[in-house]
Structure P
Amino acid sequence: MNKKDILSMTLAELEAEVTALGEKKFRGGQLYDWLHVKRATAFAECSNLPKLFIDRLNENFFIMRPTVERKLVSKLDGTTKYLYKFPDGERCETVLMSYKHGNSLCISTQVGCKMGCSFCASTKAGYVRDLAPSEMLSQIYETERDSGRKVESLVLMGIGEPLDNFANVMKFLTLLSSEKGMNMSLRHVSLSTCGIVPRIRELADMKTGLTLSVSLHAPTDEKRNAIMPINKRYDTAELIDACKYYFEQTGRRISFEFALIAGVNDDTQTAKELIRLLRPISPCHVNLIPVNEIREREYRKSAKVREFQQKLTEGGLNATVRRTLGADISAACGQLRRDSADNPEKK
């Protein structure tokens, strides 16, 4: 018999499951508290549940718990990068970062990525599967357990495209924000997408309160097509229209990610095109990122980041340069998983 993934269940689903086992409905609430507040890793830890009930839980369910395959801690700023291994042997990356406002965790939503952005390491080891809600939650639970640090904010910007795993991500957000569970406000969550337009519009209608972060990286179809295949499906105009709709529906300012690549998108003309594209979306924020260099491409970090920022600011855009964290541990997404896939014996 295939056991059910209990950590992916909402409180209502859990209550239905326990009543189906012949238990009182309130046992579902007790179990939910053990899983999401006390963070039990085995049913035997649930000390206020009857032994017969615990036996039936063991027969019918499992508690998702990945193991830490590798852990790297930056000597520069304390950023901690985890390579988590799931029971089926697949891996994902999670990065814990400290800021003045608290600890932020960047989690993965898929094993690999389908999107094929040419500058991104996450897609190089290939797409394998989506992550379940429990596998996203467990990245938080295990990181807090291992580090002893509370996560105050969350970024869905690790391996994978969150809007390509829409149903699981939305259920994960429901569990994350549950008053009976972790109870994190979705205003402390940022979701990054390369631009799946129908899902952006659907997300806008849901009015979750989260921050939408759009990986733009080029202001025209010609330039964006060359580095981001998704643009051939949903072009720049469609993406910007969807972003306008998101702001109109939610009132939440959109952040546009822009990785600066030397000789590709760091020139004055690109800055002017970006200003023309984004100025109608007000207010918005442009987050400039020195591109992460990967061995499959000859892309190099631009030396014009501050100059590019100044051009955008003078053109009326709110632009900042992302603070680089964990540079000495390759904290950018995808690099640790890819290395592990290339070198299975490396631990």
Structure Q
Amino acid sequence: MGETRYLFEDVLENKLSIGAIDDKEIRIIKDQWDRVSKPIDSFGSLEDLHSKIAVIQGKDAPDLSHMRLIVCCGDHGIVEEGVSQAPQDVTRICATNIGKGLTTAGVMAKSLGIDVMAVDVGINCSQAVPNTLNRRVKYGTCNFLKQPAMTIEEFSRAVQVGMDLVKDSISEGYTVILMGEMGIGNTTSAAVMAGYLLDLNAEAVTGRGAGLDDEGLSRKRAVVSMALSKYSGLSPVEICANFGGLELAAMTGIVLGGGLYKVPIIIDGMLSQVSALVADRLLENAKDYLIPSHISKEPVALKLASKLKLPTVLEANMAVGEGAGAVMMAQLLKLTDVAFNDALKFGESGVEQYENYSKE
């Protein structure tokens, strides 16, 4: 598995495929949950996701022992239009701190034994960014109101970065990958992408991002509206090249890599959902290898979750980014795994085996 290197150009040329996850295989794994001394199906969707991870990994039970959070970082030229309250240089600063493991997602991950990797896919900085893996494709995207955010070739290179990150992680022994992002202005790019992908208007897809006031939100909606009126009939690749971000493209590559290399990917909020939807449009069944986490407070998040058929578990009105929701989901899965492995089984607890009537 670790020796195979899948190429994005083969995805574009329809030379690769991803097999769908068989619900019957999930059911076989989930049957083991019925032995745990508790009400049947009482862990709800956590039982399904726990079992799904095992199927993706090709195991009888999930292996959650080695997790890596990959945070893809990149800058956006659209910040010129005043769509963010923070200046572009914040991307570089935050990427450095993410690489140190000092941000919210980083300190949570560290407490759970999850390794953190910050990846510079497109930070607008002349120097190498400390504490990041340098996979820079370009010094940030262009202002998409003036010209395409990037070329199709640049988008393809960024996607390949993500695919290779999955391959390398597997080679290094990681069994589950979490993904997140950092990029000032990226919710604007993602909003436009979602608008094109879901055929929605600016009001339906545009939120406050990292905390815009009413004036800033109005300005951001106007930018998204102008972008959504520029073209019609774009392919997913053209949507990404015209309006996307390099870090969003890398996350698309991580999703593709999850399906191709057969490793579960725990996604974060709206930004990773958009990247996941692009991946699934490019390669059927890519979304089958994803584990959802939280629903962000961006207005389009619920529609993306519905389109992906990935119901989220955490509903806490979050908008942290950096993979924080994915880390929280990892903790829930770890606790779920403890119950699966260590709790008393029927026959050991003094309680007779419950019947699972949902199978009938």
Structure R
Amino acid sequence: MADMLGALQERKKSGRLRFKTMTGMQKREARWGYIFISPWLIGFTLFYIIPMIASLVFSTLDFTLSAPDEIEFVGLQNWVDMFTTDERAWDSLKITVIFGVISLPIGLISALFLAILLNSENLVGIPFFRTIFYMPTMIPVIASVFIWKQFLNIKTGWLNRMIDWVVGILPGDIAWSAAGSTGLDWLNSPTPLLYVGYTLVGLWGVGNAMLLTLAALQGVPTDLYEASRVDGAGWWRRLWNITLPMISPVIFYNLIIGAVGLFQYFLIPFSLSALTGAPEGRSRFYLIHLFQEAFAFQHMGYGATLAWLLFIVGLLTTLLLFWTSKFWVFYPGEGR
């Protein structure tokens, strides 16, 4: 038996193990498996693979939606223009990356903090708070945009009024006011105030990551905490040496999903910009620039080039995050 297993492993290593080594039943099961997943494979091919290949072809063309017959092959000219003449593409990519560097850690830390709070044994009404924190994720995006537009309004917004109230109770005479035409404009002001405003809007949907983190916390073995208490470990030591390593796969999952979502950040800034009349260049995230080039200006070939740049940046970022995971993500039952 040991010799058979050894020979099988050698064939796997040498690449000589093929479909023909399967038994008749295994072949039938494999065929039925492919049949059952064939709808997904067909849909993935039709709606993902073929459009991606088509967009790559479009990046070598110059054409507009209003004149589809006037197609001109330009080769790599769209890529050259993007790297040499389109400053807005790199400015919008810079805005998107900086916003992600600021908002993504805040979102992850907020989800972790709320999950730890709701996992406390001494907290009363955990189901109620769990529902309250998750409820905003069920509100349609456009409806939440209207809510945040009023909350962050420069003249009548609640946030500026609360800031004025805090300033009013401070000692000394302070003539400055957060509300008013010269106050804090969270959605139209130059950075970094713009990043803070959109980060606040992003915290509105932290409930999904919070629930995933809470589920991971409740799956941590209690005997680890009991053993650490016997050894005299405090709350911070248990958090750092037990809790965070045990839930690191879920934190890593939230990190990947959040990073990919930030590169696709479009609907909220686009809606808020349309409602508030944001000046040109502000709140111009990368997908907004792509949308304007492809559909407003009808430069479909150049829009496909911008889309492929976003795909490449997102892919490299994801690969980098997966590479770093081997240093801090701990999977129970496996070596680090």
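Read-outs throughout are calculated quantities, based only on the coordinates presented, and are distinct from any laboratory measurement. If you're wondering where the values come from, they're calculated on a predicted model, not measured in any experiment.
Which structure, out of P, Q, R, was Cα Rg over 2.2 N^0.38 Å calculated from, if the result is 1.05? Source structure for this number: P. Of structures P, Q, R, which gives -10000 when helix-only ellipticity at 222 nm (-39500 (n - 2.57) for each DSSP H run of 4 or more, over all residues; to 500) is computed from the coordinates? Label of the originating structure: P.
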